[in-house]
Structure I
Amino acid sequence: MSYSIRASTLADEAGIRAVYRAAARQGGGLLRREDEITNGYIRHNLENSLRIGLSLVAQADDGRILAEIHAWPSETRQLGHCLTNLTVAVDPAAQGRGIGRALFVHLIASAKANPKFRIIELYCREDNRRAIELYQSMGFVFEGRLRGRVWQGDGRPYLDDLLMALYLTADA
């Protein structure tokens, strides 16, 4: 399956929502469950990313959206250099093909090209080993652990949320 990576647009909203719903249905990565992937949630992420951050999609040659990544900074001047609110989702049918990595490569390059951004931050559940390995291979380092932050429901134990960061400049 061949695909290209490009900047997202508002016209991608339905395709992005389909990817997020499929990824949430699969479980194991996104913090939202399928019923929490609402039109408002997707629109909020897309509008903020397009307005003050970054949003990219991986699009198949047939036009389907296969994956999306977005991040945007806080609107406060003191934190405006930290690209955060980061989420990535890859359609389960397209996983294992390097699409997530390719999105991160493009996101990092875009962030480095913007002198405003100095740090990319993300959160990852402690049990998401595959994602943690990807993030570390991209240069992200552990910055902290939020103990018991993630509720799993169904009587299962709470999980820790790991804060990771990638420093885009030597002086960050």
Structure II
Amino acid sequence: METAIRRDMILHVEVVDLLNHQIMMEQRASSKYLAMASWCDQRELRNSAKYFYSQAEEERSHMMKIFKFVNDNGGSALSPTVTEVSHEYDSLKGIFEASLDAEIEVTQAIHNVFKKARQVGDFTSEVFLQWFVTEQAEEEEKVRDILDMIDLMGDFPLKMIDERIPTE
């Protein structure tokens, strides 16, 4: 689509398209985390619920950061539609494994946008995306640490495991 906005923007058109896809992925991640928080809340896993509510808000803030970046630089950010978010999980460990899978998927997408920005010489986007590259490494590490803790605790009661889930 060749509009006046797209012709005059600082960002490369292909990168904007990938950023719009990333907006959708961040919103989808936020919705997944809300579903996970609900599952935990229903089972009175208070720390886990708090963790996932916080993650949902964080993903939404990432979406908004990208959304605003696209619009501020002459692009056209698209409001995402999210469908088919699962609300069914087998276990607390299963939820955190699904969380890690979601973070890895988002990381791979960020890396894809970063590579495209570098390939087409969109330095504005590349610099902007550096923060997300670092953030995703931290997010994956956080979930891996929680999964390690769950594995170490093994057969401990679920409430004792939940008490050790970080809420900040």
Structure III
Amino acid sequence: MKRIVTATVRNQSGVLNRITGVMSRRQFNIESISVGHTESPHVSRMTIVVHVDSLEQMEQLIKQLHKQIDVLKVSDITEEAMIARELALIKVSTSVATRAELYSLIDPFRATVIDVGKDSIIVQVTGTQDKIEALIELLRPYGLKEIARTGVTAFTRSMKKQEKPQKMIINGQ
């Protein structure tokens, strides 16, 4: 099962290597890692998409990551209300005859054409992994020349998922 883990870490050399080393030794399949600065210049945020076989395995990974000296906080946010996005650049083969058709496919995805060449265009799209995969599949018949993806970046929403309201009992009724 795919899980999304966020970690805040000290912004120091070697931290990424140590974290991926822990995951490699435990034989976790890392789908993507996104790392960037936070509001503090000494802290970075990592978003890691990882495949695990069980929740117990995920709990073990979280414990192992917490033991790392430069890790400040680790959370599995898969089940939480969150915002998750990815960026993809897609170079698609095109001709003058198919260019208008490609623009009509790209538009509903709120993607933009950021470069036009004689025989190709480059499309930029941001969104969920599912949205990006859907656009790639629509563009595939035209001929995909190159794809570059950033990997997922995510954090929890301000508003948490609401629990079901409990039935109120008034005067024993």
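Bear in mind these aren't lab numbers, they're just calculated from the coordinates by the rules spelled out. Bear in mind the structure is a predicted one, so any value in this text is a computation, not a measurement. Cβ atoms are built from the backbone, for glycine too; each structure is taken alone.
From which structure (I, II, III) was Rg/Rh (Cα atoms, Kirkwood Rh) calculated, if the value obtained is 0.94? Attributed to the structure labelled I.
Identify the structure, out of I, II, III, from whose coordinates relative contact order in percent (Cα under 8 Å, 6 or more apart) was calculated to give 26. So the calculation was done on III.
State the single structure among I, II, III that was used to calculate log10 I(q)/I(0) by the Debye sum over Cα atoms at q = 0.14, 0.23, 0.34 Å⁻¹, for residues 38-77 alone, giving -0.36, -0.79, -1.06. Before the final figure, lay out the partial values.
Numbers: I: -0.36, -0.79, -1.06; II: -0.45, -0.67, -0.97; III: -0.36, -0.84, -1.28.
The read-out was computed on structure I.
Looking at mean count of other Cβ atoms within 10 Å over residues 22-29 for structures I, II, III, the greatest value goes to II. In terms of Kirkwood radius over Cα pairs in Å, for residues 54-109 alone, the structure with the greatest value among I, II, III is III.
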